[in-house]
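What follows is a set of structures to go through.
Derivation of every value follows stated rules applied to the coordinates shown; laboratory data play no part. Here the structure is a predicted model, which is why all the values come from computation and not from measurement. Cβ atoms are built from the backbone, for glycine too; each structure is taken alone.
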Structure P
Amino acid sequence: MADATSVLNVSPVIPVVTIDDPRHAVPVARALADGGVRIIELTLRTKSALTSLKLIAEEVPEILVGAGTVLTPAQADAVVAAGAQFIVSPGVTPALLDHLLTVGVPVLPGVATVGEVMQVLERGLTAMKFFPAGPAGGPDYLAAIGAPIPQVQFCPTGGVSIATAPKYLALPNVSCVGGSWLTPRAAFENEDWREITQLARLTASLATN
């Protein structure tokens, strides 16, 4: 259950979304689903994030909802209780990884070095978030990791755009990318859910391996 390989195969892009106003949670999730992107990573960067997560889990069953920016075991428990179907962390500590393996939903731990990849792999997980993808080395770095450790699949996140996504997705060890470009801030401010649906539809042009 802990391995998130199946999560990485839902869409070529996992939208990384920060929602300030819980009123926007259901509309944005439905907009993504209408555009064919049936997954969302909701970050815990706002005080109301758990409320938004719960609303999406209850009212938009057609989308796979996960929680991102999970930093502590307590947060992991809270997001599962709110309805998260997978968990994403920007990095891992031994204590956090130990706990993530017990929560009962797929987990996507963040890694940025070969050593971190090996530590997570030792715990039986082969799906990982590569973060921050751009500053940490980009596609060239992931290609280099793939030679000695081909069994790991990554979701690069951080500095990835619709322009750079194809470079990552062309790699055999990249199943999808994480990005915030599908849900621009202006769309939230204007409640322009059609724009989000249109951006979601563009992901169909991003070929996966």
Structure Q
Amino acid sequence: MSTRIAFLKGHGTENDFVIVPDPENAIDLPPAAVAALCDRRAGIGGDGLLHVVRSAAHPEAKGLAAEAEWFMDYRNGDGSIAEMCGNGVRVFARYLRHAGLVPEGDLAIATRAGVKSVHLAKDGDITVGMGRARLPEGDVTVAVGERSWPARNVNMGNPHAVAFVDDLAHAGDLYAPPPFSPASAYPDGVNVEFVVDRGPRHVALRVHERGSGETRSCG
């Protein structure tokens, strides 16, 4: 990139992001530029990029401007566009507070998956109402090498395939997206979670996030 831009870094439970403040949507961020910024060796490094824009200034969010002043224009680490990111929206809200753009309390943030309700507590905790999970019908299978598992199709504004496994090592190296079938279940790709049941209300997981690779956590 030849253009100089201001940026910050942030993370939510080690799911990390490059933050680019751009209230008036004046910065051009093509996929190649986003991928270069998120590159961990030649760029800043991040699982994704949070483009901070006023809703009224972005063509995809103008219709939500009356409900939410700010739009999270989220990009995956490879530069592709994503609908939503749970950890990302918390980091997005933390930046707005850090920059003095919003007060503590309740905050509405526009995303490609609709408006999300965020609460910024006095002690610094940030929580987001993700809304009810949608559970599309149909059988889904994910595979690693010779192993395969049935997976639950879960949509939280973006698509997930959740497979319960006996051992997290069964997820393999997660360098490449785990194959899934049928292809029609996720025409735009999917976040794949491999989950181990650790007991009541306690699970452990590894995740390959669409467009980002394996990440340290998934909102």
ask   = For which of the structures P, Q does the calculation of helix-only ellipticity at 222 nm (-39500 (n - 2.57) for each DSSP H run of 4 or more, over all residues; to 500) return -3000?
value = Q
key: Highest-scoring label, criterion being mean count of other Cβ atoms within 10 Å over residues 88-95, among P, Q   = Q
message = Quick check: 24 is what I get for relative contact order in percent (Cα under 8 Å, 6 or more apart), calculated from one of P, Q. Which structure matches?
response = P
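Kindly point out which one of P, Q the value 0.8 was derived from, the read-out being distance in nm of label points 7 Å out along Cα→Cβ at positions 40 and 200.
Details: P: 0.8; Q: 3.7.
Working through the options, I get structure P.
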message = Suppose Kirkwood radius over Cα pairs in Å works out to 18.1; of P, Q, which structure was it derived from?
response = Q
